Structure P
Amino acid sequence: MGHTIPRYSVEGVRDAEIRTHPLSTEDGLTLHLTRFRRDVCDDVVLLVHGLTGSSDMFIMPEHYNMVSFLLDHGFTDVWTLDSRMSNRYPYNTEDGDRTLEDVAHYDHPAALKELRRHIGRRRIHVVAHCMGSTAFAMSLVAGTVDGVTSMVSQSVALIMRVPAWSRWKADLAPPLLERVLLGLDPRMARAPRFSPAWALSRVVSLTHQECDNPACHMVSFMWGSGWPALYSHDQLSPVTHDRIADLLGPTGFHYYRHIRAMIRAGHAVKYDPTDRRHAILPDDYLANAHTRMPRTPILFLTGERNHVFGDANVRCYRELSRHVPDMYELAVVPGYGYIDPIIGKNAHQDVFPVILEFLERRAV
């Protein structure tokens with residue numbers, strides 16, 4: 001295989017019928033579900049990406065990806081959602097105050113409605129990463145989705161904990177940078193010389209000597225604390241490292257503001273309690289979550305070296321289990337970080353079997 005992989009390629013999934021299903025949200029966006037089907041299956045899996053990611057993270061050709069792994073191990077009807085947070089769309093960088101509430105209120109209900117239109121009453125299992133996981137947990141608490149048989153929450157859910165450096169960046173960087181930039185992009189090194197974007201990329205790279213990929217440096221600056229922050233280099237194939245800007249794209253500062261509010265609260269909260277569009281959603285998603293959350297078993301999964309959200313999922317598991325024992329499970333993967341449990345070259349050996357075992361037990 002060459003080192004150049006076309007963006008949005010599906011060549012990583014073999015021997016499956018692949019179809020794309022557009023859907024419309026209540027607030028007027030077009031999103032897409034992609035179906036990877038080998039056979040009829042009573043247990044359908046829906047994969048949900050995080051902020052600035054896309055469904056590409058689940059179908060990567062350079063390693064044994066999650067969609068192929070699930071198809072090969074009995075879950076023969078797998079779907080991926082590209083929500084409004086996907087880098088396949090321009091939505092992340094458009095003007096406006098998009099928040100995780102929009103995803104929880106509009107995207108997930110529309111996606112599950114479209115999914116149900118094709119699969120009927122079969123069981124749905126959700127595997128969600130990062131802000132996709134947080135937003136889906138918000139959807140469960142708010143009751144905008146139901147009928148989910150189980151969920152795997154990767155990296156973070158309702159509790160928000162970040163390293164001190166990340167907290168500082170969340171507090172100061174958006175109000176300072178948005179005066180001169182429309183957003184942040186891993187590809188800023190390609191901006192015209194001496195432009196604000198180019199200059200920021202140069203400064204960030206000066207503080208990241210761990211590799212020679214400026215996109216890798218920028219994603220560390222955008223989302224975590226570490227060298228690098230989102231993964232360990234030794235967990236990625238060289239191909240993945242070279243195309244990290246294809247997998248993790250740009251965003252404006254609007255989502256940062258909502259994440260900052262959650263960091264300050266320590267857990268998922270509504271960004272603007274006065275926003276009438278989201279009046280049906282709770283102001284505080286953790287308060288009484290044990291009574292609001294449907295009886296959906298959740299596996300809280302995280303890497304041992306998560307330098308983006310730390311032990312947030314460990315704490316979320318402990319908090320929810322205090323009220324509803326035996327409904328929730330925890331898996332901390334040794335040697336892994338924030339996103340390499342999904343995109344790591346050996347994730348099919350170290351991580352995917354953990355997810356598979358949970359799904360198999362819940363497929364009853």
Structure Q
Amino acid sequence: MPSDSDLLTVHIDRPRTTVRVAKFAGLVALAAVVVAFPGMAPDSFILSVGVVIMSYAVLATSWNFVGGFTGYISLGHAAYSGLGGYATALLILRADVNPWLALVLGAVIVALLAVPIGIASLRVRGASFVIVSIAVVLIFLLVFQSWGTFTGGSNGLRVPRPFGPEVLRPEQHERFFYLHAVLLALALLCWWAIDRSRFGMGLKAIREDEDKAQSLGVPTFTYKLVVFVVSAFFTALGGGLYALWFGFLDPVFQFSILTGSYLVLMSLLGGIRSLLGPVLGAVIVAYATEYFKAQYGDTQAHLIAMGVLLGIVVLFMPDGIIPAARDLINRFRPQQASIREVTAAELAAQREQAELAATAKGAGQ
């Protein structure tokens with residue numbers, strides 16, 4: 001027969017088990033939708049929109065390594081996706097490297113380049129860090145625009161696709177959709193692992209109060225630099241994979257502050273402190289962007305819509321959709337204030353008090 005403490009533990013863990021089962025079921029359902037999407041897409045255009053959404057989901061999740069864990073807002077993360085795309089393309093064109101090997105090597109090169117950039121930029125905080133991140137992407141834009149003999153300059157650079165001409169465009173979209181899905185799964189798995197590690201605890205301490213974290217012995221600068229490099233690595237992989245799919249690189253688009261702003265908006269919209277927040281934000285923002293471009297062509301209507309969306313998020317959902325939905329669900333849950341976890345000493349003390357009360361009551365009778 002189980003003891004009182006065993007019964008208490010089982011009683012407390014049951015809601016947690018239900019939540020875990022619900023989360024696992026949700027992830028399975030999400031994976032099923034991703035796997036089935038190419039087969040459900042009615043035409044090649046919708047499938048290409050799916051690739052764009054998956055690409056933004058990869059980039060937003062990669063951005064969230066820095067923004068979500070440390071609270072540092074980077075508007076210049078397009079620098080690393082652009083570098084990843086150009087590194088992949090130049091390794092293929094100039095060094096005749098296999099496209100898939102070039103993708104990985106390009107990301108490693110960008111990660112190494114992110115070390116000195118991080119050492120210089122992570123010494124400042126707040127608005128100063130935002131300004132530095134913008135300066136970095138503008139510097140790379142000028143370099144890749146001016147170095148025409150090597151990068152193609154303003155004329156752009158055509159990237160050889162890894163699949164032969166016998167693979168039709170719809171099949172190209174399908175393959176790259178699944179490749180982006182695999183990369184997204186790897187980025188999410190890495191984010192999840194960091195979130196539950198001691199390293200992640202230190203990063204979240206930096207996010208809440210960096211000075212206090214440092215005074216408690218957290219090596220704040222080292223932690224920030226490591227997660228910054230990890231973020232740059234996954235961002236470069238996303239940029240390189242997009243370059244292989246799209247087949248053309250333009251420095252104005254690759255090194256755009258607007259792209260970095262989109263990543264921030266996606267993460268804020270979904271919730272930067274949650275695993276799937278940037279993914280949800282990417283689905284909404286990327287689909288809305290493609291819709292407005294398809295409806296209104298080369299006008300700036302999509303920029304107006306994104307500005308309105310950002311204002312709504314800041315005013316009404318500052319923590320994002322997922323945290324807001326979680327708070328709403330918690331309001332309708334049964335109150336569990338009477339159930340709390342107690343130590344063995346507290347349980348023994350409560351039992352002793354109950355026995356003394358019963359003895360005193362019996363003596364009084």
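Quick check on the output: 200 is volume of the Cα convex hull per residue in Å³, derived from one of P, Q. Which one produced it? So the calculation was done on Q.
Here distance in nm of label points 7 Å out along Cα→Cβ at positions 118 and 230 has been calculated and equals 2.6, so which of P, Q was it run on? If you can, show how the numbers build up before the last one.
Numbers: P: 2.6; Q: 0.9.
Derived from the structure labelled P.
Taking distance in nm of label points 7 Å out along Cα→Cβ at positions 46 and 70 as the measure, the highest value among P, Q is held by Q. When log10 I(q)/I(0) by the Debye sum over Cα atoms at q = 0.12, 0.21 Å⁻¹, for residues 198-269 alone is computed for each of P, Q, the one that comes out at -0.49, -0.96 is Q. Taking mean count of other Cβ atoms within 10 Å over residues 22-29 from the coordinates of each of P, Q, which one would give 10.8? Only structure Q yields this read-out.
Determine which structure produced the value 3.1 for distance in nm of label points 7 Å out along Cα→Cβ at positions 62 and 310, calculated from the coordinates; the candidates are P, Q. All intermediate terms of the calculation are to be shown ahead of the outcome.
Numbers: P: 3.1; Q: 2.1.
Answer by label: P.
For which of the structures P, Q does the calculation of relative contact order in percent (Cα under 8 Å, 6 or more apart) return 28?
On the way: P: 20; Q: 28.
The value was obtained from structure Q.
Which structure, out of P, Q, was helix-only ellipticity at 222 nm (-39500 (n - 2.57) for each DSSP H run of 4 or more, over all residues; to 500) derived from, given a value of -9500? Answer for the origin of the read-out: P.
Who wins on mean count of other Cβ atoms within 10 Å over residues 38-45 among P, Q, i.e. which is largest?
Numbers: P: 17.2; Q: 12.2.
Going through P, Q one by one, mean count of other Cβ atoms within 10 Å over residues 38-45 is largest in P.
Any read-out appearing in this document is the output of simple, stated calculations on the displayed coordinates, not a laboratory observation. Keep in mind that this is a model prediction, so the values were computed, not measured. Cβ atoms are built from the backbone, for glycine too; each structure is taken alone.
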